[in-house]
Structure 1
Amino acid sequence: MPRQLPSLNAVRVFEAAAKLGSFTRASQELNITQGAVSRQIALLEEQLGCTLFDRLGPKISLNSNGRQYAEVVEESLQILRKGTARIRQDRTSGCILVSILPSFASYWLMARLADFEKQHPQICLRLAASHRNVDFSQEADVDIAIRLGDGNWPGLYIKRITNDQLVPVCTPELAKKVKTPADIKKLPLLMETKRYDEWRRWFKQQRIRYQVSKQRTYDDTGIQIQAAVDGLGVMLARESFVANYLKSGGLVKVVDRPMESNFQYFFVCPESHLADANVQAFHDWLLSCREPGN
């Protein structure tokens, strides 16, 4: 029998591209390459037998077919989201779903989670690791998101969880090569992706010219920490994330000159979600875990 439905993965990609008006932005939201977005759109157009976008160089816009199909897709996905949320609600009474950055889960939350479970044994906490921002209007099953940023998410309830200090760390062997703070730039620097990298600001604070001899860039904090532990370079780390490594001696502070990060971790959700007693309980517990003065 002929296939009655197009590729649902392609439909998901189309929905993101139609909503954002950009293949590039869709690739960022879905955490896939722009080429993968283009291929999925081409596959969907082949399966439907018509084009969905007008392509004018790097710019795209929905054509009449695309606008009509976008309405159908949005309506269908809304029904699916609501049905999914309803089934999950029925099956997981007392559960809350938290969309969380993997690094925050691994290096901050897990060490404290036993205390939450002890205080609230009736609450089922489900963690969904994700790097992309949550669109709460589209993802009805997500109760809470924990995200890294500057706290600017309009229309949502936002509360800062961390007050992280950044400090250069590396293995004890590598640290022996550093006699002054300026020596750090002679070593390989482990860099965050451009938006979150704060090495330039740290060097400026030390009144040292920023001139990197070698760098290694990672888009995942966990991988970056492991690279530091493996002796691949110096990391500008959040002290709360590497506390155990500093305690065990696997990492040391190259120089003890901390700097407050421009980017902190935040509890984020629609204001209405706080009416759920379980969400409120997790919110209050998270805030109780904050460092004094945060």
Structure 2
Amino acid sequence: MTQPLTPLISPEGLLSMTERNYILVDTSFGKSTYEASHLKGAIYADLNTDLSDIQPDAAQGGRHPLPTPEKFAQTLGKWGIQPDTHVIVYDNKQGGMSAARFWWMLRAAGHEKVQVLDGGFQAAVEAGFPTESGEVTPTPVAPYPVQTWQLPLVNMAETESAAADPTKTVIDVRERDRYLGNTEPIDLIAGHIPGAINIPFANNLDAMGRFKSPEELRQLYMSTTNHSAPENVTVHCGSGVTACHTLLAMAHAGLPIPKLYVGSWSEWSRNDKPIATGE
């Protein structure tokens, strides 16, 4: 029986793969960044157009709402991704930009053979993986067979209910100053969802920008959620992107993947909901 893939792959592990039997996907923000330099053979996935279905009003679903499963199926087919394809995804922000989001979306589509490159673009370059410029054109296949998201999602009302329930945990993964309401560089109002706790997604990484060990991450999340079952844990961020970094960290720790609130602060803060500041 084939061993299931781990959620992360190291640059050294990628370099050791002598056969090119995988699809490498660059999700760094901005296609011009990708075209200037990317890992050799990588195709490009755009957060705004490929991994989101951005609406005119962020009050309806936040700044980066998910595309429909049907639209995502078409996108995966365009990239040549089938159910048995080994996908390796990276960005230039240690997974915190879009790589973890794409990982979550593939897992939510039922795809098992997907890994995030630990340390991202920079770590791979330092390890000696070759780069190139320009654009890689994928070979299209039929749309991916997915009808619905298979990982748990919650909406704004469900998140509000969970944040008020002492038996449940809502984790806000944004930077500490944004959670406290000291600053808000992106959305309209500073603060956080009342009742949510703050575990910045950067806490998932060590000083070298790699994910901490499964043991360290398991201890972090088991202790901060009071050993709650995954159905009692909701994770959110600013717009449903970096929250996936924490979901990836929890999967790396061997924990079940909890609920994702995609609308996150960008939706909450635009709907006249209660807002907390400070601790």
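Readers should treat all values here as calculations from the given coordinates under stated rules, not as data from a laboratory. The model shown is predicted, which means the values in this text are computed figures rather than measured ones. Cβ atoms are built from the backbone, for glycine too; each structure is taken alone.
Data table
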item	result
Answer label among 1, 2 for the case where mean count of other Cβ atoms within 10 Å over residues 24-31, calculated from the coordinates, equals 21.5	2
Read-out helix-only ellipticity at 222 nm (-39500 (n - 2.57) for each DSSP H run of 4 or more, over all residues; to 500), computed value -11000, structure in 1, 2	1
Test item: Cα extents along the principal axes in Å, for residues 128-207 alone calculated as 49, 37, 28, pick one of 1, 2	2
Among 1, 2, which structure scores highest (criterion: mean count of other Cβ atoms within 10 Å over residues 176-183)	2
Structure responsible for 20.2, with mean count of other Cβ atoms within 10 Å over residues 96-103 calculated and labels 1, 2 on offer	1
Value 0.95, calculated as FRET efficiency 1/(1 + (r/R0)^6) of positions 224 and 240 (r between Cβ atoms, R0 = 25 Å, to 0.05), assigned to which of 1, 2	1
Which of 1, 2 yields 20 [relative contact order in percent (Cα under 8 Å, 6 or more apart), calculated]	1
Structure from which 19.8 was derived, mean projected area of the Cα convex hull in nm², options 1, 2	1
